[in-house]
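*Asks:* Dropping the structures in below, format is structure tokens.
No value in this document is a laboratory result; all are computed from the given coordinates. Keep in mind that what you see is a predicted model, and the values were worked out from it rather than measured.
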Structure P
Amino acid sequence: MHRLFFKYWKYGLILIVLLTAFFAFLETDMVDHDQWRYCRAMYYAVDLFIVGGVDIGLPSGGSDRILVILWICYFLAPLLTLSIVYQVIQERIFSHLSPWFKRHTVICGLGRNGKLIYDLVKENAPRNHKIVLLEKDVHNPRSEMLNRSKTTWWLKDDFSQYAVLRKARVQYASKVYITTNQDLVNLNTMVLLLSMPDLPRQMICYSHVGNLPLQTLWRDTFLKEEKYHRVHLFNGYQSVTRRFYQHWIREKGAISPDGTLFMVLGYGQFGQMLFYHLASDHSRTSRDELVVVTRKLNIELKKQKYEWALQQAAPNCHILPTIEADILTPECWQRMAELIRNSGRTPIICLCRDNDMENIGLAISMKLDGPEELRSATIFCRIYSNTAGEINEILEKSITPFQSKDIILFPMQHELKEAFREELFK
């Protein structure tokens, strides 16, 4: 509701001033008492917004209260007109002109990664540091804030076009962040950027590449060339799952020295990266086991990433055959419980799906209705939204404190921001 107010308050104020002036003119002698008096009063009210009442004269012929109201309208009406004209000029003309920026930061894309990187730039750069944001989605949730920012120029266009990059003055930028999840678009933009003849040598380009084999290929080939010495590749999911594994599983002592059974539920981008970190850790021992539980692994790209992770696995990593089943069903829970029972190892269950509430709902269901092996297991829930506190309250009301102590919420958005702070800003 408040967003609508900030968007349309000026038009509402114009309507209020217009009607107020209309009724005020009717109470003065400036309007003759004939059949056209209402038309004449409305004309006078509209005239205030166009020529400021120059051709109709100053307020007169009414009570003191009416004259005060008219004087207020005489000042407010032209001011509102000027503000609307300035807004139109700014949106239609000034917004298409390139500001004379230098040593600024360019951010390509304002998705999940772009928003966090934008916040980090604002936090770490000097107060008046200029940012050029290339994002063609005009309905972005942050549009109101971006339009009001005096240090951000939002260029609503396709950043993969050479002309758009030149318009953003990337050739004078200090840093460029290419943040979307479209790997080929990101890499093509990076190559396009580095093909510019007048780039400063101190400029640094950060490009997001989600596909690890593709990222490895670029690191081993192109990035070794002198032309690409200023390029740094990064992966949001790789960064946050590495932090999750190091700081939340290893350092907090969740791994048992007698052997741990890691169960990754869901094989989306978060699950794929977590599986890679678990499998490639050379501290794995023969007592540890790792299994992926997902509905189906029949998508070719998922199969390729799974097989690639198997090739990168540490020698001592024992990976069990994938459990392909609906993870919401008791049948799947029984298969997981049987696996835990037969292995005799301490289970750690990682709920990695993209839906926050489905993850927390599944964790509660396992604690309430699951087999004994699942009720006693440690469950990590990936939660992206900043609602960990509210969800903890839901946990306390849904299950007992003894049950909820083994459900650990991983605040992905906060941890992803901290991972970017370490990797991109230090």
Structure Q
Amino acid sequence: MALLIVIPRNSHGALVNLLARVAGHDWERSAQLHVFAIHDECEASDADEVFQYCQAHQIRDVLVPGRIHLKEQRLSDADYTVRRASSVKNLLHGDGLTKHLAELKLDWRSKLLERARHFAHGTIDSDMVDRWLKQFERLGNHRTVGEHLLQLLDVPTTTELGDCICAGSQFFDSDLVVGFNGDKWGKSWSVISNLIRKRCASAELFPISEAFDASQYPKVLRLVEDGLFSGTETCSVFDSLRGIRPPGRNKVAKLTDPSLLSRVPTQLHFGAICDFGERVVRRYMALNRLPNVQVSTGAAVRKFRVLVAPRPEVSASLLDLSDAEFQEHLYQQSVPYAFQSDKGWPDERSRQRAMRFCQQVGAQLWDRFIRRKFGDTFDANRWPPGRVERCGLGMDGLGLAFAFPHSVPRATLPVFWAEGEVTIDGARLNWTPLFPNFDK
């Protein structure tokens, strides 16, 4: 639905600012909310202009504050729904706007709960949201940071995820072979394989290692995973296929014939792609002479752009850089997704303050997460303080505010999914995530 809010011109600015807090920072980008300024002393022409605006924008609901008269009966007779606010003062300084938008589910909290409903591993309700936000308050009056992050949070439906993976590709070929990461590390394989089976009944599905053996010409091989974010997982899978991973750290079984990697035309398909990870994977394929392996980036794929800073000059080709040098090259271009300047933060000071807070909390959560994950095999050399600090904003500092219906990527801010004791400026609490049970 779409709602038009009528407001006197001298209160227009105040309403716009309030909408940014109640409806969300990006309310103007949607077609759901419109503001129409009339004369401070209502004139006869205002009603006609409201009619014209509603007709032009296909609006059927009009919110009119008390003491403003716009020939409401004419609006009702024309089948518009007229909603009366008690007064301009109540709308702007009381709970009027919040109440009306909540009733119509046009406030940011209602939109968040609708998105969170797609998450399959538990119900995220209003009480849970409040408990999560209260932690931001207890650690130093940062509630507005949490509220803004919730407005940025994206959780696609399972259907949308299927569209992201399959739409616009040749997923309906009769000679299609699909490979997926079905080992103990590939937690999303059952969801993804079911999506493929429903949409591509003729496809043959195999774990990745077996898929290469099954995809001899003229069959088409597509390797499918839910997301490509830092690129670490995908490169580790290919290292495992080649048999060069350290003992005990293989993601999938080694190929019986590793030369298949360079001989079988292969496409990598993901439901969501971050340009950081895409750049890492493309370099990996070039370094290892695998031009036959391509990353598919169809129009339906969820795309996240973090390489937004000017590219620094480098003296050598990117392929000549060491892995550490290349990683640093990407870091210099990266800005965490949720903290980019176009993500609706009120000003630069607010943006920087929010990012520092999330990194301080997130680094403590990340450190606990990796020590718990690796246990006795934890290697402090692989996780120096600088790397842990960067991962306080998600893997490699990507700073996403994103969850699949079935899982939460490590590239998403740890404040969303990690748990544990944190301390900020002397304030201490046991952080409880919005998405529970995902820091295992």
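*Asks:* helix-only ellipticity at 222 nm (-39500 (n - 2.57) for each DSSP H run of 4 or more, over all residues; to 500) was computed and gave -15000; which structure, P, Q, did it come from?
*Replies:* P
*Asks:* Name the one structure among P, Q that Kirkwood radius over Cα pairs in Å of 26.2 was derived from.
*Replies:* Attributed to the structure labelled P.
*Asks:* From P, Q, which structure was Cα Rg over 2.2 N^0.38 Å, for residues 231-334 alone = 1.15 calculated on?
*Replies:* Only one of P, Q returns 1.15 for Cα Rg over 2.2 N^0.38 Å, for residues 231-334 alone, namely Q.
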